[in-house]
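The structures come next, written out as structure tokens.
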Structure 1
Amino acid sequence: MNFELPFIPVRETKPREKGLTMMMDKGLSIREAEDFCESSGDFTDLVKFGFGTAVFSKGIREKIRIYTSAGIQPYFGGTFFEIFYIRGMFDAFRRLVDDYHLEVAEISDGSIKIPVEDKLRHIEVLSKQVKVLSEVGSKVAGVELSDEKWLSSMDQELKAGAWKVIAEARESGTAGIFNSDCSANKGLIELIIEKIGPEKVLWEAPNKPQQAWFIKLLGADVNLGNIATHEVVALEALRLGLRGDTFFEFLPKSFHSFKQI
């Protein structure tokens, strides 16, 4: 903090289990990764190499070193796992995770259908190797899960060994836990909070209104993911009540008389 102010939420220091911020790297250069760590590294816990970009994006090993040195855990996105899975190359995927000295990996079935037992088995195997993020929800338009399926999938995947479950929203924030107009599926989210527990979920929330909504619902230490590179510092301001959208969240009620009507 550059200045001491009262009524600012106290954030846990890294490494932390709650209040996680996951940034999506969609092809940053080495220099951009260095600049990102200088400006935003203190506020970032995880960096996902989005989609299948790690297959061809330049400087992956060097970026992993840069992120790791900044206390950030990088990992290949869930689609990367699916790319290997559909080709029958799970063992090759596991070797790559080791070869790149990663401590986190993601398993998802957002683009392809994976039998439940098969997904659980892969989570169990991989969780003996690294911390597993397991994503629930589909990226395909029109493919929707019932509330019961969301809850049972999250519960089973956590029991299989997942460290956190990711609630799918896509990088656009228009699927999964959000509706096509980017509004929250409030009923589903409330059920997940009640039955699964918010600390076990990494909520994908790429858009500012979505991030503010979650902070108002669950506080500064909500786990949020799919954050754009240049929005991490702005998100931290939201978490701390230093931005208009969450300005009054952490102030005493006596201050609320200053609210603009």
Structure 2
Amino acid sequence: MKVQEPCRACLEGLVRKTTALSGNAPGVLDSSLSLLEELFTGDATPPEIAGKLLSHIRRRTGVWDPYATLKYREHRDALAAIRGFHGGDRLEDLLSLSALGNSTDYFTGGTFANEVPVVQGEVDRAAAAISGEGREVLVLGDNMGDFVFDLPLVRFLEKTGRKVFYAVREHPAQNDLSMEDVRRLGLQRLHPRIISTGTANVGLPREDISGEIERLWKGDGPVIAKGMGNFETISEFDGERQVVYIMKVKCPAVARAVGSDIGTYIAHVR
């Protein structure tokens, strides 16, 4: 999905928040906002622009992971929230629980709902796609909360004999889950097949499809992509294969692209 005018305010908010979390070093905010204007062209995706802005702020400030404290707060909140939910016995129920994990992030705001949402869109089609051929499943993760709320779905699929590979960023990118977080929090004790995208890119640009991810992408098993960043990047090339998107719609540009309303939880199959 190419950048659209509503994305400008969101990206400006990212600049201001990341600059503040990085210590408000003199000149960084102004240079970052100037860079945003240079990068804001119709040829780029929002995550592509976001990645370049984050890299610029990182270089100027030397702060490697400005969202670290917020990520761990989100992880704590997700663990507390999920205790009140039973995953259910149906795949459709677990897709709804997975969607709830995408309900909050500390970039756009929001909190975990106190009930499992009603997922709109193509839930039956998404369940059929995930239940289809192929013994290996690729889940493209997003934020800290997503991982916590995806685990019941992962365990359900593995009980049916599937092997689930859960991909996260190699290095910090916004408040996305990274391999550094995985190691620090010991998350591989909860699921051993966590793999890396190899970069700090937001979402999953086409050039990051390599190695184990490329093998799974080209395989016959399902691909599940969590969150808007993955949708915004993968929708540029998902004509190559079917992808099941699970997310909360948080902006007007994505809402238009998927034919839904802001604030809704959706399963979308392309």
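Comparing structures 1, 2 by mean projected area of the Cα convex hull in nm², for residues 149-236 alone, which one has the largest value? Write out the running numbers ahead of the final one.
Details: 1: 5.5; 2: 5.8.
When mean projected area of the Cα convex hull in nm², for residues 149-236 alone is calculated for 1, 2, structure 2 comes out on top.
Taking FRET efficiency 1/(1 + (r/R0)^6) of positions 21 and 189 (r between Cβ atoms, R0 = 25 Å, to 0.05) for each of 1, 2, which is largest?
Details: 1: 0.85; 2: 0.30.
Ranking 1, 2 on FRET efficiency 1/(1 + (r/R0)^6) of positions 21 and 189 (r between Cβ atoms, R0 = 25 Å, to 0.05), first place is 1.
For the read-out helix-only ellipticity at 222 nm (-39500 (n - 2.57) for each DSSP H run of 4 or more, over all residues; to 500), a value of -10500 was computed from one structure; give its label from 1, 2.
Working: 1: -10500; 2: -13500.
This figure was derived from 1.
Quick one: FRET efficiency 1/(1 + (r/R0)^6) of positions 53 and 77 (r between Cβ atoms, R0 = 25 Å, to 0.05) came out at 1.00 when computed from one of 1, 2, so which one is it? Don't skip to the end; give the middle numbers.
On the way: 1: 1.00; 2: 0.45.
Going through each structure in turn, the value belongs to 1.
Given a computed value of 1.00 for FRET efficiency 1/(1 + (r/R0)^6) of positions 69 and 181 (r between Cβ atoms, R0 = 30 Å, to 0.05), which structure among 1, 2 does it belong to? Let's see the in-between values first.
Numbers: 1: 0.15; 2: 1.00.
Label of the source structure: 2.
Values in this text are rule-based calculations from the coordinates and carry no lab data. Quick caveat, the model's predicted, so the values are computed rather than measured. Cβ atoms are built from the backbone, for glycine too; each structure is taken alone.
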